[in-house]
Structures are given as C-alpha cells and as structure tokens.
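In the part that follows, the structures are each spelled out as structure tokens.
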Structure P
Amino acid sequence: MKRALSVVVLAAGMGTRMRSALPKVLHRLSGLPMLMYVLQTVKALGPDRVVVVVGKMTETQIKEALKGVDVNFALQPEPLGTAHALLSAKKALWGFKGDILVLNGDTPLITEQTLKGFIRRHRRAGNMLSVLSFNAEDPYGYGRIIREKGNRAVMIKEEKDLSAEEREIKEVNSGVYLMKKELLPLVAKIRINPKKGEYYLTDILELATKRSLKAEVYNIGVEEEFHGINTKEDLKRAETLLRERLIRYWTERDVTFMDYSTTYIHPTVKIGPGTFVYPNTYLEGNTVIGSNCTIYPNVRISNSTIGNHVEIKDSSVLEGVKVKDHAVIGPFARLRPGTLIKEGARIGNFVEVKASEIGKGSKAQHLSYIGDAQVGSHVNIGAGTITCNYDGKKKHRTVIEDGVFVGSDTQLVAPVRVGKGAFVGAGSTITKDVPAESLALSRPKQVNIKGWVKRKKRG
C-alpha cells in the first residue's frame, strides 16, 4: 500500500537581503515566482496535501500570487525559526498519517528526480527521519553534516559553532527533511537558540539520534539544485542556471539555439524539433512553437501558439496569438491578443494586427493596421492600409472577403464589408460596403495647374 505524503513548504520569511517589499519567494525566475517552481516540483510527487507556511508580512501577497493553486496555507504568527514554522502547519496536517516532506520555498532549482530518490531511500530504510545533503564547493554559511566513526550522521552544526577542523567539511544541509508525522512532538521539544531567539529545525537530527530513533542523512543532492537565493545577485545566478537547464533540455530534443546566453525561455514554453532560434529571443508564458520553425533575432513571443514551418523575422512581437503552418511574420511586426494568422499568410514589416483573423495565403506586407477584422483567403492588403475600427466609443468590425485586392493608403471605416473578389483603389476612404467583384474608388479628382510654380515664385 502506498504510504501517504504531505509536503510543507516554508515561505514565511521576507528575505531582507533582497531589499524589496516583495517576499523573497515571489521574486521571479524566467517569468514565474520561485515558489511556483517548488510547488510544481512537489506536485509531481503526488502528495495528499501541500501546505505553504506564510508569515504575517508575506501572507497577503503569497495568497494572492497562489490564487487558484491547490494548496493549504498555515500562518506562522511570529518569525521564530524553521522548527516553529513547521509546527505552525500542525493544524493544516490534522488527521494526516504518513510522511511529511519539509523544504524551503526559495529552492526553485530542486528537481523531481532528486526528491523521488530521497523519498525512496527514506522509505526503504524505514527511517523516522531523513535529511538530504550535498557537497558544496564552498561550504561557508551552510550547516555542516557531522558524522561519527562508521559514517553515522549525528547532528547538523551551524557555521558559527564549527571547530577549525569541522569547517573543512564539504557535506552540508540542504534544508530538505522527510519525517514520519509521529516525529512532530519531538520537533516541539527543540529548544530556542539563545543567540538568535529562534527554533531551528536543524536540531531535530541530534534529538532523534540521541533517542536512538532511526535517522539518516543522504548525500544525494546536486549543489546547483540548492543554489541559495538571498540577494538579487543570487537571483541573477539562479536565472542563469535555470536558463541553461531549459536550453539544455530543448537542445537534447533537436532545437537549435544560436546563442544560449541571450535566449530567454520560460519553463512553460514548448518547442518542436528542428526549430532554430536566433539570439536575443524571448519565449514566454504558455507559448507552443511547432517543428522546423525559424525565430529570428530580437523576437518576443508570449502566450502564443505557432504552427510548423513558420518564420518569425527580426524584431517582431507576438502576444496571445495563433499562427498556422508556413506563415511568415515580420520583420518589425506586432500581433496582438485574439489574432489568428492562417496557413501561408504573410504579415510584413511595421504591420500591426489586433483581434483579427487573416485567411490562408493573404498578405499584409507593409505599414498597415488591421484591427477587429475578418480577412478572407488570398487577400492583398496594400501598404498603409488602416481599418478604422474605433468611433470614440465602440469598436467595429471590418470584413474583407476572399480574393479582395486593397490598394495602398486605404482607410476602411468600420463597420464595413468588402465583397469577394472586389478591388479597392489606392488612396480610398471606404465608408460603405463594397459589392463582390466591384471596383471601389473614393478620392478627390486630381487637378494639375500649369505654370503655378513660376507664378508662385514671382509672387
């Protein structure tokens, strides 16, 4: 029978070294609060409950950030240390029987694989308590794992309490604990640290070993996963580590990045094989990019779905749009939310499209604004065309049916419909519907005044 698991995420601290009014765990990495990475990772473990411990200073902001996320909250009324924070979750764990995984909300790089391996070892050994450790290249500031002869771990010692010999120890505490719920009464016996005035969960290992409870420290962590984030500089380093991890993941799946260091990709993005990504590219939110696409430099794609064999040229911005197969976007194009670009369509330089559908094989290549429009297939939108969709109070739709040719410098004043196969002459202002297969012209008659320049000069 599967043993029950609850997870307690400690997120009560403000993180004063961040020098920010934002709680530390809500600072963003690749578009997501670092706390969200921890929650996504532990969700993959299939826990019965997830409890997030918040403080008085962080409660409102964290609850707002996690609105809609399936977690329970526990309030730590005073900042009295990690053991006190865990005990603050007792009410949220009422009626639960099983193992409790405890970890910090500021460890966004920890992986599902590491936690699963840790849980597996704990359960195979039948431990009352397990601690996850790792070897640090520079262990300064970390609690060290103190082992007796025979390699038995007996305590975690903080930096300030270490002897000169103990300072050379590389094995350090990760801040990840796994314990049977029956151990919580022992957590309540942890004494206050007289220097700091806090109750440290690190003391639980020594208490457990002194009572001959089965406790073990597993040195299976990878240092990168426990990169400490206490300052903005630490956050910057974590961003780099996460970006490298994401790019490595997609590179192994036949995606090519010309320059890793200038490609910014959110963990929620998905990319198909054979796609090539140029430098200075931002791929954000719930974006899905198909196979064999080319994303040129200085492109930003957010919450969009891109088909296969699509080209998105330099300096284009796509937000909340759908682009079908074999379309070409840009350079310098902007596609705004609610836009659908169908198969083989082309949106060219300095063209903005908002809340519109562009049909198969249609083209708007130069200097145009298309807003709240329904454009059919194989339509040509000439340079400088504007759909005048706003009357000062309401937005109105423009409908351009299949096979229409719209000449350059045309204004289509919505609501208006241009029928199938119609032509609109360059420089026209169209205020009425155009019948199918018709030619619409709306511009002043040209007047040439002979000799005007000479007369003007004589003045």
Structure Q
Amino acid sequence: MQKKAPWFYPLFFIFFLTCFFLMPSVFAGPMDLLKAWELARSHDAEYLSSVYEMEAGETFRAQARSGLLPHFSAGASFTHSDSDRYDKYETRRYAVSLRQPLFNLESYYHYRKSGPQVMAVRVAGDMAAADLKLRVAESYFDLLASIDHMSLLLAEEAAVARQMEQFQAMEARGVSTRSDVLEARSRLLEVRAGIIEAKSNLQIKKDRLSRITGVPVEDVLPLGLHLAYDPPGLSLKDWQEKALAANLRVRYHEYYLQVYINGERQALSRHAPTVDAVLQHMDTNESTHYRAADDTITSAAVHLNIPLYSGGETSARHREAKAIVKKAQADLDHMKRDAVHRVTEAYTRIEGASARIYALEEAVDANILAVESSSQGVRAGIRTPTDVLDAERRLYNSRTRLLQARYDHVMARLSLLFHAGTLEDEDMEELNRLLAVSGNPAGG
C-alpha cells in the first residue's frame, strides 16, 4: 500500500513559493537604474518620511479654515446635593452653543498663511522625489565606476604579471637585469594593493545602493560602450534662468517667504478687536422633595473683545515676525545665488568632461601604440624593460582618467537637471538607456 505524504508537505510547498516571489533580488536579473529607483521609492526611509510629512502638511489648510467657521458644542451636567441642614436635591442641565467669528484678523491671516504653507509642503515633496532620483543615480553610477575601476586594475595586474614573467625569462638568458625583474615585481605589488583597496571601496558602494533600495545588490548593468558625451544643449544663461524659475529649493523658499509675510500680519492683527456671534440654548431641571422646576433659556449675543494690554507680548511677537520675514528674504536670495552657482558648476563640469573624454580617448590610443613600440624596442635591444612598465603605467592611468571623465559627465548632467529644477521621470528613463542592456552585467 502506498504511504500517504505527511500533512505538512503542502505547507513547505507554499512556504517555498512565498519565498520565491518575495525575493526578487535573488532570482531576478541584473539591476538597472529604473529598477533601483522603483525599489528606492518603496524602501528608502528618507523618502518615505517626506511622503508622510507631505500628507501631514496637506491638513494645514483645513486646520486654518476652522478658525473662520462656526464652532458648535454641546454639554450636560448632573448635580446631586445632600446635607444635614437642607433637603437633598438634584439638578440636570443640558446646553448647546454655537459661536461664529464675525471679525477676527488673526484667524484670517492664519488662513491666508496656510495656502503658501501647503504649496511649500508640496514643493518639499517634489524636492524629496528629485533628491531620491539624484541619490539613486549617484549611488548606481558610483557603483559602476568602482566596478569598472576594479576591472582596469585586474587587467593591469594581468599585464604586469605577464611582463614580469617575460623579464624573468630574459634575465635567465642574460638579456635583462635583476633590477628590471624587481621593478616589475614592485609594480605588481603596487597594483595588487590597489585591488585590495578597490574591493573595499566596491563593497561600500554596494552597501550604499542596498541601503537606498532595501535589497542586496549583486549585478548591475554597465554603461554602454559607444555613447555621445556632448556639451549641454542650451547656453549657460538659459540654464541659469531655468534655475531661478524652477529650482525646487528656490520655489520652496519663495512660498515660505509668503508664509512669513502673512505670519507678520497675523502677529500685528493681535492688536485688532474680535467680534463673535454666540447662540446658546440651555435646559435646566431642578427637583427637590417638595417641588420640581424646569427652566429653558435661549440667548443670542454679539461679543466684542478689544485687547488693551498683554504685557508687551503682542508687540514682541510682531518684532519677531518682522525679523523672520527679513531672514526668509535673505534665505531666498541665498538659494537663488546658490542655484545659479550650482548650475554654472554643473555646466562647466559637463563642458570640461566632454573635452577631457575626447582628449583622453586619443591619449589611450597613443599609449597603446607606445606600449607596443616599447615592447618591440626591448626585443630589438634599444629599450629597457622598465620603459615597457612605464608605458603600461601611463596607459592604465589614461584609461582610469577616461573612465572617471565619462562618469563625471553623466553625473554632472544629472546635477545640472537637478539644480535647474527640471529633473523628471523621463530623464531617469533616458539615463537608463545609457546602460548596456544587452551586455554582460557588471558585478563585484
């Protein structure tokens, strides 16, 4: 007879399927920029904090509006009295009250202040979203740069190791000196020390991207091989004008300047009188051992309150509010200058990186020829093995600088869009298209 499977086998199967679908980072392919950005929007604590802060800020308008709307309240009380001298009695009271502000400048300016407050909170949310794009892209391309730098070091290690083997063979034949072999060995150890440092740096960059995305990062897609590293399309003046009009930090401080201006008016309005309409209705039921009495009172009134003296607090708060307005204006001026400076800096970095890339591409080609020429010169007896090592050092130095220039161009372009206030979702998609989707993944 066939033995029946244990009852818990289906539970193991369900558990396995759950783990499979809840661990996309393990079973999925290489992470591209869009995938990293998508994960960050769900896992980055800094961004999620700003989302909840924006949700809280959306309530400012409703809170401020409440100061202009009627307030309705109801109450009830029950009193039981009993003493040696008097008979016991009970009193029940039920009351409703309606208060409607008719004239209240402080509440009015508080409501006026809430409009730019809400807009500032929304801009802060946009800033958090743009900052997340920038942090994800910086972390992603920093990781790619570390991976590419590691690849260059490993290639240089292999090249220097081959040269050392050749020098050892030449020394055995008497056509090379011991110092050439020692020079090659010194260079090899130097490169290996660089590899150890690069491995540590690579792990740090992986951890940084993992912290933002919330998942372990193993493989990422590398930059494409044939990309155009052109200067910015618009003029510097155009980008500066964009920054003054659209930079998110500038817009945030513009809204908060309006908040503080209305805050100053609100502080000054505390000198003004307030007028409220009050409607009340109260039922009272009083009972003793000898009688019961019911009383109903309905009243309508207009309350006028004129502030005369508050110990100097109102004047002090107004002076404080005026100083805060001046500070907000200074902060706004600083943000405008900073936006122009950062756009100018990013624009200049793009231009410099473009020029460096094309110059270093030629330098790499020239150094490849120099290595080949030095190797031929050694075989011909007119160059020394040390000349070959020097040529290879220059070659890998040029390749490293070219690699850095390419990533500088990408990040400067991203920084330009960010500080100009024009970094959109489409820009992330365009950056993602720079990756070699069909190529081999870059990994540690």
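The numbers here are math on the coordinates, done by the rules we state, and not lab data. It should be emphasised that the depicted structure is a prediction, and the values quoted were computed from it without experimental measurement. Cβ atoms are built from the backbone, for glycine too; each structure is taken alone.
With mean count of other Cβ atoms within 10 Å over residues 248-255 coming out at 21.1, pick the structure among P, Q it was computed from. The read-out was computed on structure Q.
To test your reading of the models, identify which of P, Q gives 5.5 for distance in nm of label points 7 Å out along Cα→Cβ at positions 224 and 384 when calculated. Only one of P, Q returns 5.5 for distance in nm of label points 7 Å out along Cα→Cβ at positions 224 and 384, namely P.
Looking across P, Q, the calculation of relative contact order in percent (Cα under 8 Å, 6 or more apart) that yields 8 traces back to P. Ranked on distance in nm of label points 7 Å out along Cα→Cβ at positions 104 and 176, which label among P, Q comes first with the largest value? By distance in nm of label points 7 Å out along Cα→Cβ at positions 104 and 176, the leading structure of P, Q is Q.
Looking across P, Q, the calculation of FRET efficiency 1/(1 + (r/R0)^6) of positions 96 and 184 (r between Cβ atoms, R0 = 35 Å, to 0.05) that yields 1.00 traces back to P. With helix-only ellipticity at 222 nm (-39500 (n - 2.57) for each DSSP H run of 4 or more, over all residues; to 500) coming out at -4500, pick the structure among P, Q it was computed from. For helix-only ellipticity at 222 nm (-39500 (n - 2.57) for each DSSP H run of 4 or more, over all residues; to 500), the value -4500 is produced by structure P.
Could you tell me which structure in P, Q was used to calculate Rg/Rh (Cα atoms, Kirkwood Rh), for residues 256-335 alone as 0.90? Working through the options, I get structure P. Between structures P, Q, the calculation of FRET efficiency 1/(1 + (r/R0)^6) of positions 128 and 424 (r between Cβ atoms, R0 = 30 Å, to 0.05) yields its largest number for Q. Suppose Cα Rg over 2.2 N^0.38 Å works out to 1.67; of P, Q, which structure was it derived from? It was calculated from structure Q.
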